[in-house]
Structure 1
Amino acid sequence: MDKVQFVYRDSKLPSDRSHVDRVNDAAKRLAAKLRNVDFQSLNISDYSKRYNKDNFRKFRFIIQANAFNLLWTIDTLQKDPQNISLLDYGAGTGWLTFLAKEAGIGKVYYSDIFAPACKDARLVADALNIKLDGYFAGDSKVICKHFQKGLKLDALLSRNVIEHIYDLNEFFQDCSSLKPRPLCMMATTANLANPMVAAYTKRLQRKAEFQDQKTKWGSKPRDDNRAYLTIREELISKKFPQLRAGEIRTLAKRTRGLIEPDIYQAVTKYLQTNELPKSPAGNRNTCDPFTGNWTERLIPLKTYEEIAGRSGYQVDVINGFYNTDYSQTWLNMITPWINRTIKKTGNSGRFLAPFIILRFR
């Protein structure tokens, strides 16, 4: 059995430690199973093979981060794990989903908006000898329809998903349509409070907005690697050929952060009223005009409170921690000290945390 502690002890842990051993032991078992799977021989897509391979570069940290989220979920619900029904939203490779099932959570469901990922996750689960309770392809509206048909849902978990959701108002409205309303535990690296994380993320956003991107391993077949500003200019010029070049450029800038149908609606309003649209992205965020996928969207905590509050949710923050298993030894000498500082400084630790869990309840 792996000797590594997958419940990271130099992070903020629940005061009730009764579930720590359960989650830690489950993470050890899952780690052993994952290491024994030959992902390259599985009949899964090249995208999923690359995604799983990349996970192994940060193997311990990913499992630790997932264990952290799961442990806080169990603690927040205050229920016997066997009586919990849980959905991993935007689950990707499914490693968080598999951990939840390995930890003895009663009902565990996988979901992802990318349908091929659902098919691949089922095949990986079979290879791990883990049986999930359902696989759903689609966004929050599609997912919630399943749980309005008699399925129970106590908690919705995710890792690095909330910063990509196009319409958060719609997402929380969908969640709150379920009775009882599920707990949402959304881990994200898009932590605006951390200056270093924010600066790095803003650089990614500028590149996505203004530069064509080389095809990366993470690109899905539905992704467009052209600069988002270029795409919006093309969409507007084709749909509204009567517009002058200067108008097209201005409207493309003013529709930053909008998906294709919303771009057309905004331009149509401009033609009717001569009123220029106001970008929902501000001067930092941007999204894919075809899919609505935000580029690591940075949102102040106050905005999360306002959006989620409209659907009856309250939000607080649980501070995460840095990887302590980098290939560079010198980094592993620094990050444990930073993690202990994050743990000691309470709420102020958010300004150091590389990721946070947004807990909506």
Structure 2
Amino acid sequence: MNVQASSYSQNDFDHLVYVRLTEACNLHCEHCFIPATPKQMSINDFKKIPQIVQSFASPNDNVLLQWHGGEPTIFGVKRLTDAIETIQSSNVPIHWKHGIQTNLINYNADWGDLFSTYFNRQIGVSWDPDIRFLNSKKSDVVAYENKFQHNLKSLIADGVEPTLVMTGTRVFFEKFKHPFKLFEWLVDHDIKLAHIERLTKTGHAINNWHKLGVDNAEYSRYMSRLYRGYIQWNQNNTDNQVSLSPFDGLQRSVSVLKNGIHKQAGYGCWSGGCDNRFHTIDATGYQLGCTALTSNDDSSAPWVQLNYNELRVQRKAPCQHCEFQKICSTGCFATSYEDASGECSGAKNLFKTIEQNYPNNE
């Protein structure tokens, strides 16, 4: 799914709500799908959230609020605390959970205390090599890395466990052409949980697609290579294993399929959860869908022209004879179902690789 909900799995919530606190950011990233704007939520906006959530959630549902941006820490420790407390104190029959995604640049001990109090010492941390910068001239990638790694060490020393979220750009895949280099980097930085987010052609990524983008076939090929390395790494390094999404979730989906469970059982963006379980709330109000789709202002985008159910039916029409149809919803709407590469947006060849190499497969 676009921007994972910290360490929560999709089975931990009935609805995931991206709360876009602010669209300001303290970084300049070549792939950003929510380019910086002055938009920012107010305390009155937070007071409306429980009522908004009740419009689509059932009583006693588990609702995960994913505090998001822009960069959410720009909002400030006190104001974010007030926002959380405002919702927590509302008299509605909803079980609230909280996740947050931060680039970690503003990290200090006060944030560590907040993460411990409201986020169970588990947060999502965004990191991407060579495409994130501290200034608009995009000339200080080394300064960014130094700042990030210093704050990452402080975060972990303060007892907060990060789930590292990386974006599957061409730059990323080429940097870690040898998969063990990625896993060595994760282990060296004390990262036990990580996620690779698929890049979508939205925001700044549109203008930088020639440098960062991969087509459907390239995505399947790059991810298949990483998956094979991932399996080998964890088999060979029992004391330094890492957990890497989406591979763990896709393995479970393949296992469900192979065990003959006849129901839709997809994972993440392959689950179709954005059709009815993912939501966005920002300063302008509520929209159905994850924050990647709702940040795109292209009025011609298919998910704007059709409702999600209609679009999903159209996208799945060619999938009737695919062996992975029960565990694949065709993936993110922001990715073209078919392109000139000959691979589908659901990454059928990645599923085949997992089916063939999953060590617990029977």
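A few notes on this one:
- Highest-scoring label, criterion being distance in nm of label points 7 Å out along Cα→Cβ at positions 70 and 318, among 1, 2: 2
- When distance in nm of label points 7 Å out along Cα→Cβ at positions 38 and 302 is computed for each of 1, 2, the one that comes out at 5.7 is 1.
- When mean projected area of the Cα convex hull in nm² is computed for each of 1, 2, the one that comes out at 18.9 is 1.
- If FRET efficiency 1/(1 + (r/R0)^6) of positions 14 and 150 (r between Cβ atoms, R0 = 30 Å, to 0.05) is computed and equals 0.45, the structure in 1, 2: 1
- Looking at mean count of other Cβ atoms within 10 Å over residues 30-37 over structures 1, 2, structure 2 comes out largest.
- When FRET efficiency 1/(1 + (r/R0)^6) of positions 142 and 254 (r between Cβ atoms, R0 = 35 Å, to 0.05) is computed across structures 1, 2, the figure 0.30 traces back to 2.
- Structure from which 17 was derived, relative contact order in percent (Cα under 8 Å, 6 or more apart), options 1, 2: 1
- Looking across 1, 2, the calculation of volume of the Cα convex hull per residue in Å³, for residues 126-341 alone that yields 165 traces back to 2.
- For -11000 (helix-only ellipticity at 222 nm (-39500 (n - 2.57) for each DSSP H run of 4 or more, over all residues; to 500), calculated) the corresponding structure among 1, 2: 2
A short reminder: the numbers here are calculations on the coordinates, not readings from a lab. Computed from a prediction, not measured in an experiment: that's the story for all the values here. Cβ atoms are built from the backbone, for glycine too; each structure is taken alone.
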